[in-house]
Structure I
Amino acid sequence: MSNEKVISRGGVVIGAILIQLCLGAIYAWSVFTPALKAKSPGSIASVYAPSQLGLDDQSAATMKAELEAPTKALKEISARLKGTTDDAEKKLLKTQKETVSASIDAIVVKHVPAKRLDKLQSGLTNAQTQAIFSAGLAAFAVVMVLAGRIMPKVGPKKLAIAGGVVLGAGYILAGLAGQGFWSTLLLVGIVGGSGIGLAYVVPIAVGMKWFPDKKGMISGLAVAGFGFGALLWVKLAGTWGSLIATMGLGTTFIIYGAIFFLLCTIGAMWMKNPPAGWKPAGWEPPVADASGKHVAGMVDYTTGQMLRTPQFYMIFLCFVFGAGAGLMSIGLMKAFPMKAMMSGGMEWKAASEASGLAMAVFFSLANGIGRIAWGTLSDKLGRKLSIFVMLATQGVLVICFQWMAGTPGLLYLGAALIGFNFGGNFALFPSITADTFGTKYIGQNYGWVFLSYGVGGILGPLLGGKLGDMGKFPLAFTICGVAVLAAALLVLFIRHPKPIALPAS
């Protein structure tokens, strides 16, 4: 292999990661939802600086002095509530907690200008925030089918740049338009999701053509940035950069949109297909068996041929359940653990920090690592066995998460394990698609398989949001977990398509 080819293969990985870092913004959605949801006056005062509340120094000092005693009392009540096991005492302490919280709210209302308070308090429901998330996922999946069809015509480089332009524009316009439900649904959800769909298939399709010998590994590397991107954008918006708290959600959207456009454009410079007939040193493509019929992965199925096989629909259904459970978990990774921990006596701020850490660090890091690990492992174990193990363990974990979320240590463990397995979907399903239907049309074919992600992205988050508004978070995790276990069993029945005659040479 020449030095030029080595550089090109390495450049493909670098470009893929830069692009996918931006596209992973869709998984950072949970960090934006608290800023979109309605808040109590007391919680607003604990999150926003006095200047953001419209207070001068004297007013801020007066409010702080008045809040000191009830805030101290609330901490003591919360600590006692967390430590007691007596039901009667719990009931009494919860009543006291509500009374003290109401007094804190009253103090904040007295000092903070009404217009500013109304603006900060107004927000969206769980169902509405998850509807925006689902719209983004659905647009992502649907547009990816279109992207696969047009990539051979416009080329991967131009398609990746177009994705960055559309994604960046969606976030910038959302920042300028305000954070109402319909504007955010359209601009962040549909427009932003469409930009992700345009660019997402590019690194996968280009990568598999440069790495036909290691399809699982390159699939994992190509999409690893997607998982790590969630960590980057969550932490910048939250604890690292505190962009939302210091600049507001609208400005954060604008900053992110500009960054997404820039990084996608840079990464697109490496998105070029290898020369015709090129292959890695030491690797030979599959050859026909003695009967003259193709072996697995030898003949490239067109999309029309693929859609006529039962294997496509089995792979599709497995991906629906695997992705849906993970996406529901992402959507609820902030709201459900917060509720579970606060029910156990933890204060709002501590519960918010713990649940944010679970998503921003444990889930996101494991999500990125899982893509690389599962992809590389599947090159050795085989795709079907890897998918079975991944889905089976994921089903059990999602069910158990309802009992893990109320304790910080178990929350972090559950978030990491669910994230690790969830990331595996995005390395294993493009790889099994290539193994089954070939790599020549992988851009088009995987776009159709990836529609399952859109289906799961609608069903999972909406189910979680709706049941969450009804106070039935645990039921959502149980339903999704059982569905994933069913998918694990289904994958055992996937067989290679029946041999078809090779095209005439």
Structure II
Amino acid sequence: MYYISTRGTASGAPERLTASQTIVKGIADDGGLYVPEEIPKAEHFNELLGKNYNAHALWQLHHFLTDFTPAELAFCTDSAYNSANFDTPEIAPLFQVPDVAFLELFHGKTLAFKDMALSILPHLMSVSLKKTQNPKTQIILTATSGDTGVSALEGFKNIPGTKIIVFYPENGVSVIQKQHMVTMDGENVHVFGVKGNFDDAQSMVKKILLDSALKEKLSENGFEFSSANSINTGRLIPQIVYYFYAYSLLVKNGTASGTPVNFIVPTGNFGNILAGYYAKKMGLPINKLICASNENKVLFDYFDTGVFDSDRPFYLTSSPSMDILIPSNFERLVFDILKPKDGLADKLEKLSNKQRFSLSPPNDFVGFCATEAEARAAIKTVHSKYGYLIDPHTAVAYVAYEKYSAACPHEKHVIVSTASPYKFAKTVMTSISEKYGAFDDFALLEQMAELTSGNIPAAFVELKNKKILHNTTVEISQMQDAVMNVV
């Protein structure tokens, strides 16, 4: 299998790269994102029913990373999905309540779904560097709305041949998320707050990644840019795995094989739900991919009206990983709809320049949105009905589930739960009862553990008292200088 850029070349055949080449490069030289030339069909999927997560990952990656040997793929999957990185042998368990199932993707080291891919990306990167005979130190440059940064730092810290630089919006992440990043150790780890929102940071990261003069200067000194954001194929492809795995767990629990299922996905940068779209194109019996948006509802409006318009007010919400108006991976969907024809270049140019455009949405998707009040009410409702705590992002998805299932009550639903409620203790606990407003975020961890008769996740036990190692905040215009000071 080969990969091409969404932007390709205006004339002639587009550049074709192997999977390992795209993992090292991260983003295409023309500013586009790499996509498979075609989505493979999932043959013999039923043979995986009942198999563990590693078997699913190995099978899935075999379809997309065709220049990796079976031994190399096994090394990557075994290095990622094990008891050292996840607190449950299921890796991604399914929590079933009477009407819906929650796919728990928060059992990794940083308690967020980003761990599902970022636990394997460093190993894919290491193998790819050897395969491409690339001797340069990789500068993993990443913007984060919260969870990607923590997971990328955890995944890449002390990985030989890499330096990782993470930029996060100073006022756009939770207290727990920020504390996790600014206390992250590792000789190759660098973290900066930025005065701006995630879209500002992400746009500047892309600009830096594509600066030809800067890349040439870095190359002369033995460095090269890559990325841990979901623009990297090594982040996106492993996310397809858990859709197939979730379906196999449903079958294991009694769902008839072949039954169509809806996946409700809290959506920010569009990578998670795009992985579900690829899973459906591979043949997984998905009925609808339900795109759940918070008050930054650019994607809901697109699926509702067929008009994409990111030039709008930006809101800080209690679900910060969804506080995004320019979802990077949406470019991959635009490419899939249009291919290199029918005005693709015009649509991508408007997407990059925050200009509105019309494009008929695929009927694979349905969009719903939730207000802050609705999301908080959902947290309380789920706890009251099921004794189960959900984080604010999952709460947005639950609101979408309630709205959709009211019209389609007999369909099968899976909510993709993207973060542990412990990462957003203040929002979760005050949504359940106002009495928790008097506690700070760290005291609330203890209250949450008591409420659920559980234990505070190991990753958070010592977090409050860890030494702050990264306390620099920069303007958006200073981000490139910060990168150069690191290298």
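Match the computed value 6.8 of mean projected area of the Cα convex hull in nm², for residues 157-252 alone to one of the structures I, II, and report its label. The value was obtained from structure I.
The value 4.7 for mean projected area of the Cα convex hull in nm², for residues 301-364 alone was derived from one model only; which of I, II is it? Kindly include the intermediate steps, with their values, before the conclusion.
Details: I: 5.8; II: 4.7.
Computed on structure II.
For FRET efficiency 1/(1 + (r/R0)^6) of positions 109 and 125 (r between Cβ atoms, R0 = 25 Å, to 0.05), which of the structures I, II scores highest?
Sorting by FRET efficiency 1/(1 + (r/R0)^6) of positions 109 and 125 (r between Cβ atoms, R0 = 25 Å, to 0.05) in descending order puts II first.
Computing Kirkwood radius over Cα pairs in Å, for residues 221-412 alone gives 17.7 for which of I, II? Going through each structure in turn, the value belongs to II. If Rg/Rh (Cα atoms, Kirkwood Rh), for residues 133-324 alone is calculated from each of I, II, which structure is the one that comes out at 1.01? Structure of origin is II.
If relative contact order in percent (Cα under 8 Å, 6 or more apart) is calculated from each of I, II, which structure is the one that comes out at 24? Going label by label, the one that fits is I.
If helix-only ellipticity at 222 nm (-39500 (n - 2.57) for each DSSP H run of 4 or more, over all residues; to 500) is calculated from each of I, II, which structure is the one that comes out at -12500? It would help to have the intermediate numbers written out before the result.
Details: I: -25000; II: -12500.
Derived from the structure labelled II.
Bear in mind these aren't lab numbers, they're just calculated from the coordinates by the rules spelled out. This structure is a prediction, so every number in the text was calculated from the model and none was measured. Cβ atoms are built from the backbone, for glycine too; each structure is taken alone.
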